[in-house]
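What follows is a group of structures, each given as structure tokens.
Every number in this text was worked out from the coordinates using simple rules, so none of it is lab data. Since the model is a prediction, treat every value here as computed from it, not as a measurement. Cβ atoms are built from the backbone, for glycine too; each structure is taken alone.
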Structure I
Amino acid sequence: MGTIANLEERDRRLALVRQAMQQADLAALLVAGKGHWWTGRGYLRYLTDFHLWGHDGLLLLPLEDDAVLTLTSHAVAARIGARGWVTDTRGDVFLVPAMVDAITEKGLQEATIGIAGLRWILPAGAYMALQEALPQVTFVDADELLDHVRMIRSPLEIQQARELWNLSKAAMERFVEILEPGRSQRELAAEASRLVLENGARDILVFIGEEPGDTNPPRDIPVRCDGILRYHMEICGESGHWSEITVTCAFRPPTDLELKLMDSELQAYERIRNLARPGVRLSEMARTFEQTLLENGWDLGPPTDHFDFHGQGMDTIERPWFAATPGAGSAQDMALKAGMVFSYHPRRAVLPSVPWGTGINEDILITEDGVSRLSGDWDLRWRMMT
């Protein structure tokens, strides 16, 4: 079992959130949650330390009183209450009536209440019902409030992320160890996934392919192992944190262009690690990547909307995220802060074209002194299988 978040960690998080609420003149924060792993589960996991595998939820956090949670399941609400981070939990297939009761009980019928998850998570019908039932409440958007608090990881969270990366690397090494022609994609992925599930992982996203652009969930077909095979896993560990990791297995020598691109991207990554520290902006990191490729003789195509970097935490994608295309995905050109964790995977269309790109995926921690690789000594180059 890995490092477990305790009540001291809960109180640290609550204190930071309440400090931000006070600065924003909020009497309470209403946090929307959803059992969706892409984005929406992390808000509730952060404040309850419960892995929400389904259902919608609303968490009321008053500035100076105990929290109340409503969830679209009586049984799961009771489980969350038993975890102990939030003990007043109420289940109902419709979230709003029980939450209206809680807001009334706390004397907040005329207060200013921020909603975290207003734009991305809270159902429109639930928001309308809250407004109708509480006409004197002033609801304001508080997505950024909670996002800014949780994007700075605590020492405990960083330890949990490192533990997950050790598990992720072990799963990839297991995949490489058993990889041989004729075994099915599903059989290979199942063996690698078994290792992470045995060690407490909650969710796994897997892609595999043997052709450029062939990025699909594992199929019931045999692997050929006659060229390039790429295997990618995104893993939600027992702590709720996510990792992204890729291994590219080469059963033939890389071409000159493939080697050149790999060397260029690894050089760019080294430069970005030397550059990145608190105060540096995401756009500076992206520009360093592009400049390195240009200096290495590559022509760049139009910018893409692929995220070069995005926050990695209790949701697969968290703020801040950045893409080369201005405004893509409401990207934020934010200054780095110590404690941020990013999934690092910049991509550019290069000329001459290289069908098999490098496939580099890495998680990095921003420290006061620069960058720390959560992957440790993980080799980002292709694995030569012959």
Structure II
Amino acid sequence: MLFMKELSLYIHIPFCESKCFYCDFLSFDNKSDSIEGYINSLCAHIISSRKVLDSVQVNTIFIGGGTPSILSAEQLKKLLYCLHENINMNYVKEFTIESNPNSLTLDKIKVMRDYKIDRVSIGLQAWQDELLRKLGRVHTQKDFLFAYNNLKNEGFDNINTDLMFSLPDQTLEMVEETLYNVSTLDIKHISFYGLTLEKDTRFMELCDRGILNLPGEQLDRDMYHLVCDYLTNKGYNQYEISNYAKNGYECKHNLIYWDAKEYLGLGLGSHSYYNEERYHNTKNIDIYNKEVFNNNIVKYNIEKIDAKAKYEEFMFLGLRKTKGISISNFKEVFGVDIKDIYQNPINELIDKGLIAYQGEYIHLTKFGTDVSNKVLLEFLL
């Protein structure tokens, strides 16, 4: 049997009903009249990528945003039909779509089921409606439960929910209430991220004006440790700094990124790592539609990935996993011993109690996880 390169596929839907106050993702909340034309362009992009898609084994597909569930049932069906027509779905081990509770309607859920989506991520963010309003979310706790129950009733078992801590005016008790209510549901995967202030967002504007009441550094760490301990005690495996899963439900697509494996991005602004290159598609929707129409998809900001960059990404991404980095896998991938490249930073970080050995793995300690960004920078050559 001829060996085929394995590849993951990311597809971007850049539309939202409303822009959340913390969000700096490539998304629009005022272009609903552009959705139909964009889906047509995206399908044409998929078809024009057939040469690549025919030459690889697509193992995971992730439709993200933006808000993919903002598509109508017919628009979603058009996109999914196009994917099935142009990809050998027999190799796909995981097919994920992101959604918001208020737009995840029953008719769309049925389309997802019919077209073999097997993993749905619901953006909840917090249990309390008062916090949801402060985040600029357009859904309520009731909307989330309604969407979740519809998914379960339609046979979806692999469900993720996205949550956030260190939010404005959020207390430790609020985090615990969120954990309690979510963990009592049959949710197999939980992503729990700390808020990061990004430029050109509503929250950054409020912060600059001194009217954003954020938890202090100690409370931020208390929230993170509560999340880790609580979910571990509930039977979730923390397999990455911000991700927790019941046994066998780790996100295969995200592991592709953390294992520094290849992926292809389709759609506006999507990033790719393919054939030793990193690049992204245009972020301008009018230019994107024109490029697709002319069958001339331009690669922007092409970066050739040399040995140095590969070492760095292997370490930088791999240490995000709680299991850490396999010493033998490093040698298998690169043909050199990890100590020949990183002996000094490894020794220094071990002495500081920031990383440790466990068998043939190197991983962040609890202390190292708290200052992970600083630790990971030590592996940039």
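Quick check: 1.06 is what I get for Cα Rg over 2.2 N^0.38 Å, calculated from one of I, II. Which structure matches?
Going label by label, the one that fits is I.
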Practice problem: Match the computed value 54, 36, 29 of Cα extents along the principal axes in Å, for residues 140-267 alone to one of the structures I, II, and report its label. | Solution: I
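Given a value of 40 for percent of Cα pairs over 16 Å apart, for residues 180-235 alone, calculated from one of I, II, which structure does it belong to?
On the way: I: 40; II: 57.
Considering all the candidates, the number was obtained from I.
Using Kirkwood radius over Cα pairs in Å, for residues 36-211 alone, single out the structure from I, II with the greatest value. Could the numbers behind the result be given before it?
Values: I: 18.8; II: 17.8.
Evaluating Kirkwood radius over Cα pairs in Å, for residues 36-211 alone on every structure, the highest lands on I.
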Quiz item: If distance in nm of label points 7 Å out along Cα→Cβ at positions 244 and 340 comes out at 4.2 when worked out from the coordinates, which of I, II was used?
Solution: II
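Consider the structures I, II: one of them gives 15.5, 47 for Rg and Dmax of the Cα atoms in Å, for residues 68-163 alone as calculated from the coordinates. Say which.
On the way: I: 15.5, 47; II: 13.9, 45.
Answer for the origin of the read-out: I.
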Exercise. Identify which of structures I, II gives the largest calculated value of FRET efficiency 1/(1 + (r/R0)^6) of positions 60 and 220 (r between Cβ atoms, R0 = 25 Å, to 0.05).
Key: II
